[in-house]
Structure 1
Amino acid sequence: MDSGRTTRLHSDEGRETVILHLPPGLRGSIAISLMVINTVIFAVPVHVLALTKILIRNEAWQRTCARALMNTVNCWIWGILSALKITQDTTYDIRGIEGLSRDQWYFVNCNHQSWADILVLLVSFHGHIPFFKFFLKKQLFWIPLLGTSWWALDYPFMERFSKSYLQANPHMKGKDLETTRKACERYRHTPVSILNFIEGTRFTREKHHKQKSPYRYLLRPKAGGFAYALAAMNGRIENIIDVTIMYPKAPFDFWTYLCGQIPHIAVRVRKLPVPHDILTGDYSNDQAFKNRFQSWVSGLWQEKDDLIEDHRNKREMRVSKDQHIDTLL
């Protein structure tokens, strides 16, 4: 866990781009513009391949098409990372990625604070594990180009229902979990990394207070989708990748990240085996298994919360020490 890497996306200080010296707002505008252009360019072949995948049902072509789609997506990710490389001076302190493989199935479990989390995960894991597949809100399907691209790449779209709606329409109960099961069945033959923010929403202090969360820096985890994903993969996922992203304390949003105004981001990674008694069980109908599964997830979440607390304390101590040295100089 102590070994890792500290990364700045540009190669070295002698080759910093002129863009890094521009005002933050302009840097953010350039970053988002480059990402949009990159997305438009690579969305075209993704949609063409998706159309042929629908029209030509030959199994050999389906496999060829799937590989072509993945190659296209890798090029798209390269473009996104390149846009960050020339517009950001952020330092990424990434530890724990040793021993990961692109030939294994993983469930990636991460705390969720911002849209920036997705880009931080790409920076951390691209080239180390299979391509991310993550669960999306159904409304995101209507984002131009991105929505249909996610659909073409077999991303599952989830529809959330309120408690009052489910009470009025009990036949809809469990529909999102059934969507999870069907989506994961498509991933049985090709290694993937199933990414799920099991808090279900981005962390805010308001949500934290409303939930009465027992954790200091996290919302309550929702274990149901996690359990169904593991069950649907029928034993292929033997390890989870537990990821903790830690930003500086100051409040920020996605735009702040794009503008390069977050100087340091810490990412801690743990590859953990899934206990055998967690791999086999019926989360819906076996209350004892459900309790056991929720207890396991709660334990993971408590460890994550403690990790964030420890990191913050150590960082505050370093800052305090540096400030003390500055006063002596």
Structure 2
Amino acid sequence: MNIYLTKRGVSLVELLAVIVILGVLATISVVMIGKLIARMEVKANEQIILSLNDATGYYSLQEGILSSDIFDGYDTNGARITQLFDLGYLSSLPQPKPPISFNWDIDTQTWILTETVDPGIISLPTTINYVFSETRLIDVIENGGVIVDGSFADTGTSVDSSYGTLFIKNPLQTYTIIVQAKLSAGTVGGYGVFYETKLDAANNDTGFIVQFDRSYSNGEILIRPRTDGKEGSVLFRFAVLFDNNGDGDWVISGGVKNSQNSWWTSTHDIKLVVSLINESTNQKMIQVYIDDVFAFQYQFESIILPNQTDQNYTGFRSWGKTTSYYGIVIE
């Protein structure tokens, strides 16, 4: 038997189909790789900003800088970064890729990511200054403040509360909050300052809070998330330490916790500086200062979008023992 095999060539239609399929696959690959590279660049830039802020914090502490601007005398971002590198606070010089740049924000004293934006978009600053020896609590409420639960009493010199939450409008995307507060004596209780927080129709809050918690692990400062009026698990812990075996002055490191130290019942100026790290991912940084001393910083993803700043709130939370609030500034 003779068997004949017929050889058949590839038709033009089949060839075109293969070319189209390869083109589609190539396009998908390019898009996916492009997105992957973009995500990697975003993460890399955020890490650089975090490193710059860490390095600047160490630079300020180690060099004993007391001026209002940490980089006083250095007029360009390049000069500021070079100073950190020359003194060993940076292992290398970061190189941003245009249109991204690393800029030193003098107002907030932090490094931020910036990129070219529409010049028609203008941010209008707003400043709130409530001094409770002059501003009455009813005035705060009439200006959009909300007492959700508990009670707050206007004493004429302070607003006092042993339990409750008070929210104050904060229509800014980046800002500094300064609160002056004092916790009464006891073994429990504490107070907190809200930031990047929304209220729903029932005034349940979702966002973040910095809490001065005397009864948490013998006294710590915590950052917690809040969802629908309830607090979540601790995101960040800062141990409040004292020298002289816990009976002396507050120190950043090398001390001992002591919830009965008189520091806990002293009046403190609490400053929260919230800055934007990356607008595309809504990554922000909060830096916490106590009595003008830098304590710690924490990076987070804000729930407040750039076009939702009219929904942003700050405010107070008290529990356990009475806290006296003497004033709040938002700028």
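With mean count of other Cβ atoms within 10 Å over residues 137-144 derived from the coordinates and found to be 14.4, which of 1, 2 does the value describe? Clearly, the read-out refers to 2. Comparing distance in nm of label points 7 Å out along Cα→Cβ at positions 89 and 153 across structures 1, 2, the highest value is found for 2. The value -16000 for helix-only ellipticity at 222 nm (-39500 (n - 2.57) for each DSSP H run of 4 or more, over all residues; to 500) was derived from one model only; which of 1, 2 is it? The read-out comes from structure 1.
State the single structure among 1, 2 that was used to calculate Rg/Rh (Cα atoms, Kirkwood Rh), giving 1.16.
On the way: 1: 0.97; 2: 1.16.
It was calculated from structure 2.
Quick note: the coordinates plus some simple rules give every number you see, no bench work behind them. Just so we're clear, the structure is a prediction, and the values are computed from it rather than from any experiment. Cβ atoms are built from the backbone, for glycine too; each structure is taken alone.
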